[in-house]
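Pasting the structures here.
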Structure 1
């Protein structure tokens with residue numbers, strides 16, 4: 001027996017790590033005023049249809065017919081379209097509506113490192129604000145996440161779909177094979193300029209290809225890049241608008257490690273303004289976050305709303321943290337193992353007392369001798385042992401052993417929780 005391809009069991013050590021990561025992410029989102037929203041894993045096919053492009057709809061979305069009701073259904077592909085559906089059904093909610101969501105999504109793609117068919121997605125979005133400040137706040141959230149998990153060498157790549165349109169479509173006059181042009185440019189970081197150039201030469205004049213190279217070679221800090229872009233294309237309306245918004249975004253998020261990357265494209269059928277993508281130097285695992293402004297998506301459900309947000313790739317975040325040694329796997333959430341030396345009633349009384357004081361406690365359920373109980377606690381990596389037997393029961397005490405420091409203390413039962421909490425801080 002096995003799980004379906006691209007889907008995994010998560011043993012306790014991975015599940016514990018995952019839940020810890022989720023809790024830390026939630027604290028960040030709430031700190032910025034985002035509230036939780038949950039939507040169903042199963043959506044109507046009509047809800048997802050026409051939102052992701054033909055490749056996703058024909059190859060990657062798990063769609064099926066309800067064998068009892070006959071309706072066409074689908075597993076959710078991301079958390080953004082369900083958000084759009086929710087907003088369309090609840091149009092009177094106060095704006096801006098700021099939500100975060102952490103939940104399973106499904107994509108029928110080829111599994112590889114950091115990419116699975118069933119995985120958790122984690123989103124933060126602001127609905128109802130067209131101001132650049134709402135985009136800047138998303139960048140601040142991304143920066144806070146990178147700081148929380150201490151990912152070294154990260155960079156938040158930023159671009160703007162309007163800037164792309166102004167430069168490539170109006171400035172360089174590219175109006176044929178536009179989709180292919182953008183897709184090839186977007187591969188630059190993965191395949192290098194030589195490969196991109198050769199592909200572009202198949203569909204564009206060599207002079208235009210050279211001008212594209214000049215544009216994507218513009219380097220420097222975000223404001224320096226904008227200065228150069230404006231000097232070349234500043235008379236184009238889309239460039240003017242995008243540049244002004246980007247300047248405000250970069251100013252408000254200047255503590256975040258950002259880079260204006262003119263070769264980044266992302267979601268041609270989806271994004272309408274600023275776009276964001278976070279990468280790390282090592283390991284080479286793809287983007288850790290991805291998002292941007294998608295003002296037109298909600299209009300497909302009725303009333304249009306401006307919207308911006310990002311996805312935190314928690315699977316890649318966890319895989320990256322493990323690869324870099326940032327995350328420590330814990331085998332059990334148990335704080336204390338109560339070792340019974342021959343007085344089960346007292347052992348259970350001690351366990352009850354510790355649980356009542358907020359500690360996670362295990363007791364022997366297999367009738368093992370005390371040595372095997374200690375061995376079991378070590379297999380689970382449990383730090384504290386509470387040794388209790390007839391002698392301890394008679395005196396109302398517990399022998400507390402800290403396996404991390406090899407310290408041993410005999411303390412009164414009521415003082416055990418305080419003792420463990422003090423030792424935990426050592």
Structure 2
């Protein structure tokens with residue numbers, strides 16, 4: 001029932017938010033980066049990658065999420081094809097219903113994005129709920145944190161509604177599905193390693209930075225060093241390593257083929273002139289706390305992840321290590337990236353895909369507080385306040401941060417105060 005509610009709530013908000021917006025409006029589901037992820041579908045199924053047949057000036061109308069090389073007759077996007085792959089079923093239905101079948105003129109193409117994002121949000125939450133039951137069995141009230149904290153205390157819901165065309169909610173779903181199927185395999189509830197391996201490869205195809213997640217294969221669900229050594233021995237077996245590498249190679253073939261078409265050379269990435277500009281002088285504090293899309297500034301409930309890792313060390317020490325590893329690698333990676341704040345975003349949007357892992361320390365933290373009723377009530381009230389703040393801030397947010405520099409606290413507190421006072 002909660003899954004259905006989340007789906008329809010997300011769908012309603014997404015459709016309503018984008019209703020009536022023209023193609024040139026920056027709120028649209030296919031504007032800027034979002035069109036760059038989606039362009040594979042019209043390019044392949046409508047235009048056969050023939051750029052001359054695209055609607056006139058379409059690259060400018062969609063905010064230059066992709067470009068057209070008229071000299072070489074190519075449609076160029078730097079974004080991987082994984083998001084388009086997950087959008088394909090919804091796009092296909094929209095295409096069959098569209099009055100003008102050009103990929104852009106019909107409202108159906110835009111609505112399909114809202115349907116897709118809402119579907120993957122709801123299904124991802126359901127999978128995490130089922131996964132969490134392995135670790136918090138017979139604690140139903142604790143499990144409901146999944147459906148409350150992840151959507152409403154983080155920027156996840158924002159990227160399933162207001163910005164559902166971005167890659168994050170799709171990556172969130174795939175990592176949730178990977179964790180669920182992988183742990184089922186480890187617990188001998190499934191006999192196939194192929195499904196989690198394929199999902200892991202898909203996560204990398206959607207966002208190559210998800211490759212940092214690979215060490216989770218080693219640490220997750222290990223209780224002691226004996227388990228860790230056994231896991232390492234298990235994963236280096238040809239049966240597992242070859243399947244994983246084979247899945248990565250198989251799903252990379254279409255991307256390599258497209259990259260060769262776009263760049264006339266075999267390359268793994270089309271991200272050019274985007275470097276790790278701030279290494280080794282990392283922008284860690286900015287990533288964590290800046291008014292310009294800082295993690296804790298827009299998702300203060302994330303503090304419970306770090307607190308929960310300590311609680312998780314009691315019986316899931318290596319799970320806690322895996323969580324901290326992903327977090328530290330994440331802030332180091334983006335702290336050195338040229339656009340450490342990730343452009344127009346609500347909070348640090350790259351963190352969204354890793355929420356399926358981060359929810360477990362939060363649940364461990366609140367499980368620990370149940371020993372003391374007063375303490376439990378205080379932290380629950382604080383969590384509810386964080387949920388309230390983040391949800392209202394997301395509703396009021398207008399795609400981009402408009403403050404003066406990374407540390408404009410006057411801008412931030414004015415925005416926060418007006419949000420809480422419903423002004």
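All of the numbers you see were taken from the coordinates with simple rules; none came from a lab. Keep in mind that what you see is a predicted model, and the values were worked out from it rather than measured. Cβ atoms are built from the backbone, for glycine too; each structure is taken alone.
Which of the displayed structures (1, 2) returns the greatest value of distance in nm of label points 7 Å out along Cα→Cβ at positions 34 and 306 on calculation? All intermediate terms of the calculation are to be shown ahead of the outcome.
Numbers: 1: 1.9; 2: 3.3.
That would be structure 2.
Where is mean count of other Cβ atoms within 10 Å over residues 202-209 largest, in which of 1, 2? Could the numbers behind the result be given before it?
Values: 1: 14.0; 2: 22.5.
Evaluating mean count of other Cβ atoms within 10 Å over residues 202-209 on every structure, the highest lands on 2.
Supply the structure label, taken from 1, 2, corresponding to helix-only ellipticity at 222 nm (-39500 (n - 2.57) for each DSSP H run of 4 or more, over all residues; to 500) with the calculated value -19000. Don't skip to the answer; put the middle values down first.
On the way: 1: -11500; 2: -19000.
It must be structure 2, since only it matches.
Using mean count of other Cβ atoms within 10 Å over residues 66-73 as the calculated read-out, with 9.9 as its value, let me know the right label among 1, 2.
Values: 1: 9.9; 2: 13.8.
Label of the source structure: 1.
One of 1, 2 was used to compute P(r) over Cα pairs in 20 Å bins from 0, in percent, and the result was 25, 59, 16, 0. Which label is that? Show your work: numbers first, answer last.
Values: 1: 22, 44, 24, 9, 1; 2: 25, 59, 16, 0.
Considering all the candidates, the number was obtained from 2.
Of structures 1, 2, which gives 18.0 when mean count of other Cβ atoms within 10 Å over residues 58-65 is computed from the coordinates?
Working: 1: 13.9; 2: 18.0.
Among 1, 2, the structure yielding 18.0 for mean count of other Cβ atoms within 10 Å over residues 58-65 is 2.
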